[in-house]
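Got some structures for you, see below.
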Structure P
Amino acid sequence: MLIVNRQTPIFTHRFHQLGGHFYRELQPQGLHNPELIQLNQDVANALGFDQTQTKSDWFLETFSGNRIPAGSKPLAQDYAGHQFGKFNPFLGDGRVLLLGDIAHAGNVCEISLKGVGATPYSRDLDGRAGISECSHEFTLSRHLAELKIPTAQHLCIIAGRDLVYRSGFERAAILTRVAPSHIRFGTFENYYFQQNHDALRQLARFVIKHHYPQFEDTKKPDYAGFFSAVVQGTAQLIASWQTHGFVHGMMNTDNQSIIGITLDLGSAAFNPNRDPDFVASKQDQQGRYAFGQQPIIGLWNCNVLARALSPLISTSALRTALNTYEATYLKHCESGD
């Protein structure tokens, strides 16, 4: 990626252009006396931050939520999803704000802050994050990247003097997440179940334009081709999880990435013995998301997405795309990708 020769980058905000029914704008709740706890220098380098910048007040204040950088329009994304197989229309970013995008040499990364306080989607929770859960997610994403498993990555963890209670008191922290997109299967479900087909079409066009341009057409995008690519990308992602013994732990459709990367690692763990019954989340008491169930759940999630996209794609084309899942999964398991 191109290294930008300026003191601070200018953020852009593609997602903001979709319109207010896709999100809620609000300001982050920053941290008192912020301190940089962990930094992924590889991610920093990719974003154009040299060591002088990562040690600057601007860096500390921006990624602790205390300063809104130039060009940023912080927002919480609206989405729904199936949680443990049951539809929940009242989800959305409960403690995450999307700051915007940083572009380098044609590559665009979204930058979001996790642990910024309550949002309209917090459901009476405090919207904060503890330093231990941030460290867990930071470490796991780094490991996934080293294994070349597609994943959201993390720039840094910044903690403050503020305390949160998470099985005991600990320092509140903010985790900076970096990904090409944070859009989920559940984002599409949101507008399908609202019967807002215009918004559904607008969202699909947006994702195709920015992430699947091979299916873009000014008159009528190839929605079927787009869905088929999502199905195959999901199958490939889960094959890589199984190959390396990774257990996501919470494969709700609101955690399933539309671009085939690993999102939301709060419940995740590695299963070195490849125990098919291994469960990573204490909430998963029935073992729905056990290691051995992940390939099946991946296909189940794709079926849910197919229903959400049914106003745009014919039933036969949806079935044809879904039928590619198993072959794609097996191919990538065999290749060890």
Structure Q
Amino acid sequence: MSATPAHPELGFYTLAGAPKSPRDMLGELAHAEELGLGTAFISERFNIKEAGALTGAAVAATSSINVITAATNHTTRHPLVTASWASTLHLLSEGRFSLGLGRGIEAMFKAYGMPMATTDSMEQFAHLMRRLWNGETVLGHTDITGTYPVLRLDPDFRLDIPLSITVFGDQTLKMAGRAYDNVILHTFFTDETTQHAVQTVKRSAEEAGRDPDSVKVWSCFATIGDHIDPALRLKKTVGRLATYLQAYGDLMVRTNKWDPAVLKRFREDEFVRTFPGALDAKGTTEDLERVAPLIPEEWLAPSATGTPDQCVAAIRNQFALGCDGVIMHGATPTELAPIVTAYSK
């Protein structure tokens, strides 16, 4: 059986940002296990971050840390491919893998000709996966990706594989409480938004007849200590939030009840409007210094910054808001080490 990490309630994203090589993950995972982190989250990008390959390597290279995709999309693979990927890694990792799904980015999925997941489709997909992992044969299944006359893995399967989901809005939060096991919030959620999200998930789980404590809500909390180089801090804070605003600013503003006029000024800024790509990936330090005044301090405030002790206080506040786990987002295990040391005290 797998060892129990010292801090099962703490997680991090491996290969954060734009890594130069997927091999970087192997060193990060080894260090994360040394620190006692409980979960490694893996995001998917259509370049060198294909989720199936990364998760296979991750569970093989580790012995104690859990591995969750946060997120892949159920519309990019045949449902049997996704189901068998999860069952393979569940057994290979001795139960340390969780299949984590997300909705996707609408503009990108339209451009690639991929169906965009809906809240209903993600709920139905969760039920389908559980049926297949329980050894059922599913006949005549139809969803937004197509029609499947027969779906089956192994009639002897009785696999309890946790499902995870990344969420924003109330309807998805409610669905997650009914159908998923780990619920992963978005970065730069205000305290009020985080507390509301936790309460919505737990209430929905209870109304569905589930134990609300069995549905874990993870805060995805930007953790950027002052021990990190200032230019890198700028990229991980201003650059990252600016990129979110580029991609789905309306959703961020609506969810946090921020002032839409600020987003309008950001989008209409000549430099931002004509910038060729994601600001956190392509922007220089000078570019980000140019953008920084467009983003209010209060929008960046929901994060762990300052000394290691100040970061720990901010992390612990996420638990006070009701979260079951905290993903220390935007930092490698090396960058997190002083903070985890302070947390351990």
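Quick note: the coordinates plus some simple rules give every number you see, no bench work behind them. This is a predicted model, so every value here is computed, not measured. Cβ atoms are built from the backbone, for glycine too; each structure is taken alone.
Tell me which of P, Q gives -13500 when you compute helix-only ellipticity at 222 nm (-39500 (n - 2.57) for each DSSP H run of 4 or more, over all residues; to 500).
Q
Figure out for me which of the structures P, Q the number 0.25 belongs to, where FRET efficiency 1/(1 + (r/R0)^6) of positions 83 and 227 (r between Cβ atoms, R0 = 35 Å, to 0.05) was derived from the coordinates.
Numbers: P: 0.95; Q: 0.25.
The correct label is Q.
Give the label, chosen from P, Q, of the structure having the highest value of mean count of other Cβ atoms within 10 Å over residues 91-98. Intermediate results must be reported in sequence, preceding the final value.
Values: P: 23.1; Q: 18.4.
Once mean count of other Cβ atoms within 10 Å over residues 91-98 is tallied for P, Q, the winner is P.
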